[in-house]
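All of the numbers you see were taken from the coordinates with simple rules; none came from a lab. The structure presented is a predicted model; accordingly, all values stated were derived computationally and were not measured. Cβ atoms are built from the backbone, for glycine too; each structure is taken alone.
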Structure P
Amino acid sequence: MKDGDRAIRECLDKMAVKEAFARYAVTMDTGDAEGFANIFTEDALWRWETEAFKVVFRGRGELRDLAALVARSCPGAQHMMGNHVVDVRGGKAHAVCELMVSLSRPEAIYPVMQGFYDADLRKTGEKWLISELRVRVENPEILLQGKIGEYWAGIRDYLLK
């Protein structure tokens, strides 16, 4: 493969990885639990670990349940991601991006959380799938306080069970 072809392939792969993150946000936020599960590999891991708790979802079935829980417990939540840094090496990639989540309620739009997604992806055919995603939220204790704590109680209780 020529250097120009290699550069184009790398650019296309990086765009596809970013699209996997976009699909993560859109499917989660619209309640498309099946679509959400399908952006992950069959054996994927989704991890959210803080000093207060450790949560791991394994495989598409559990990830489908996670997306359904968020849709049921917290309608109006919306993910925004940016500042993607993507490193592609053959059929594998590592990506980090910043995240923010807001929550729209009749009385206000609440900033809920900010942090980072740190992910490993694998290329399956022409599609990039997330094989492991690590969530790092800055100041996760705010999810337990005030109106945010009230609105996120269902998710919090599920995660901490």
Structure Q
Amino acid sequence: MALNFPEHNFIFTLAELQRVVRSYAEQKVARYGITRAQWAVLAKLEKTEGQQQATLAKAMEMQPITLKRLIDPLCAKDLIERRSDAKDRRANRLYLKPAGRALVVKLKSVRNEINQQALIHLKPADAERLVGQLNAIKENVRAAQQADGAEKRKERRYG
């Protein structure tokens, strides 16, 4: 059952918000010699260190070649390293190096600063609720996308 929402520019506002936040984050991390996308790799790697590049690419919802282009400069700057996978010689596992760990700590304060600035006029409970609602919206869209993809596959097969 479809809910009847008044006309508004939700998707355009959300896209503009994403663009502005990305630009602000890009500006903030430039002083560390990395991009916002490379920051995302470091942050994700900190939580799941030792995973294969292909697994990280999938978790970050990007093509492996795109991730490789983000990782190469991070390796050159001695922030992360690739190690051969003992069970699969075609694969590499990714690890933070000491300089990468130190940078991740600094970047957490940048993240906090960006969050603080973005949510400055919200009460903490409202900010928490907003993040929960945005996550719910993300899951709604993912579910719709998967359902549409399944429907298209079914149409091709039987249509």
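Comparing percent of Cα pairs over 16 Å apart, for residues 57-112 alone across structures P, Q, the highest value is found for P. Match the computed value -23000 of helix-only ellipticity at 222 nm (-39500 (n - 2.57) for each DSSP H run of 4 or more, over all residues; to 500) to one of the structures P, Q, and report its label. Computing helix-only ellipticity at 222 nm (-39500 (n - 2.57) for each DSSP H run of 4 or more, over all residues; to 500) on every structure in P, Q gives -23000 only for Q.
For which of the structures P, Q does the calculation of Cα Rg over 2.2 N^0.38 Å return 1.28? Source structure: Q. One of P, Q was used to calculate mean count of other Cβ atoms within 10 Å over residues 9-16, giving 10.1; which? The value was obtained from structure Q.
For structures P, Q, which has the highest computed value of relative contact order in percent (Cα under 8 Å, 6 or more apart)?
Checked P, Q; max of relative contact order in percent (Cα under 8 Å, 6 or more apart) sits with P.
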